[in-house]
Structures are given as structure tokens and as C-alpha cells.
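Below you'll find the structures, each written out as C-alpha cells.
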Structure 1
Amino acid sequence: MIQRLSIFAGDSDTLTEVITGIASLSGYTAKLYIWKKDGTVVGTITGSIATLTITYQLVNESTKVYPVGELDYETKIFDASDHVYTPSNGTLEVKTTQKNDPT
């Protein structure tokens, strides 16, 4: 599914996906890949799997160093038998903020 997501630089957020089309995520690994338009990797986040739901945690330490602007992203689930699926992809917009740390 193609999506457009946005986050302020330095904020934390959660991305949750419910997977359909397969019976179980047992034995699967989930990753969220984020990269610049030129192909430079910005980050990789391993998802937490519960039944058919995957949760990705975007944390302050990572998002405050993401470049402001539009990045590309995709999620991948895969197992040891080389079954690979891309549940979502799209644009992650990182917005500028006046303060990365409210203290």
C-alpha cells in the first residue's frame, strides 16, 4: 500500500501495519527502510511482530538526525525461506521544528 507519512524532526512516533494475505508471521522478520531520493540509506528499523500486526518505533534519537524534507520508505517482511513481501511504501516527510528537545 502506498502511503504518505509525516513526522517532525526529533519527534517519536509509531507505525503499525496489519498484514493480510498470509496465515501467520511466525518465523518472519519485519524491517522499515528509509532513504534519501539519491538512494542514501537514512535508517533501518526492525519491527516488533505480534500475530499479524507489526509495530515500528520511530524514536527521537533517530528522527532528530533525519534530513528535513521528503524521504522514501518501504516495509519488508521476510523469512529464512526467501519469502519476501512489501506491505507498504511511499514518502516520509520530515518537517522542521523550532525545538528538538522541549527541556
Structure 2
Amino acid sequence: MISYSVFFTPKAGVEDVAAVAATRRFLETLKAGGRLRGYRILRVTNSASFPALPRFQVIADFASQEELDATMAFMQEPGKVMTGPHGEMIALVGEFKVSFAADA
């Protein structure tokens, strides 16, 4: 399993619930299209020794590197990033950080 993690904080003035709902709509479109296996949206409740950690984490799971690569290529098609569900989500998110992980 390959996981794509995004840590994010909504833009100033954007309610958490609106940013999470937009994120969920985007991820559901990918899942419905068979472009990801599953996902979780987590609220960071204690950043411990990482005070700069954004407030939310999304973990999107893919069956393989090939599936992740295909989804990334799909998202790079013209008009996909700034429009539709992804564009709606991007408009609400301020800070974000990305990481990739694989089962050990």
C-alpha cells in the first residue's frame, strides 16, 4: 500500500467544517472513479513536538505506486487542479505539506 499524506490548515476566515467538506467531496470523486482505494481525514489534536504542524491530515491510500502515478497524471490533466472539486478545495486551503509513505 502507498499512502499520500497532506497536512493542511484552512485559509484565514474559512471554517474548518467547510474545508473538510470540500476535501471530502474531492476525495470521494477520486474514490468513485477508482483512482484511490480509501482515505482518512484526521484533525491533529496534539502536535506534540511539531508545533508548526498544520491542523488536518489526509491519508489517501493507493494499492500500488502505479495506481498513485496514474492518479497524479490524471490530476495533471489540463483544468483538473484549479477547477471542479479539487479547485474548490484549493480555494479554501492555506498552508499544506505533502509526504509519501509505503508499508514497511
#### Entry: Top of 1, 2 by distance in nm of label points 7 Å out along Cα→Cβ at positions 23 and 39, largest first
1
### Query
One of 1, 2 was used to calculate relative contact order in percent (Cα under 8 Å, 6 or more apart), giving 49; which?
2
### Message
Tell me which structure, out of 1, 2, gives -11000 once helix-only ellipticity at 222 nm (-39500 (n - 2.57) for each DSSP H run of 4 or more, over all residues; to 500) is calculated.
### Response
2
### Query
When distance in nm of label points 7 Å out along Cα→Cβ at positions 7 and 95 is calculated, the result is 1.5; to which of the structures 1, 2 does this value belong?
1
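Since every read-out is calculated from the coordinates, none of them should be taken as a lab result. Being a predicted model, the structure only gives us computed values, none of them experimental. Cβ atoms are built from the backbone, for glycine too; each structure is taken alone.
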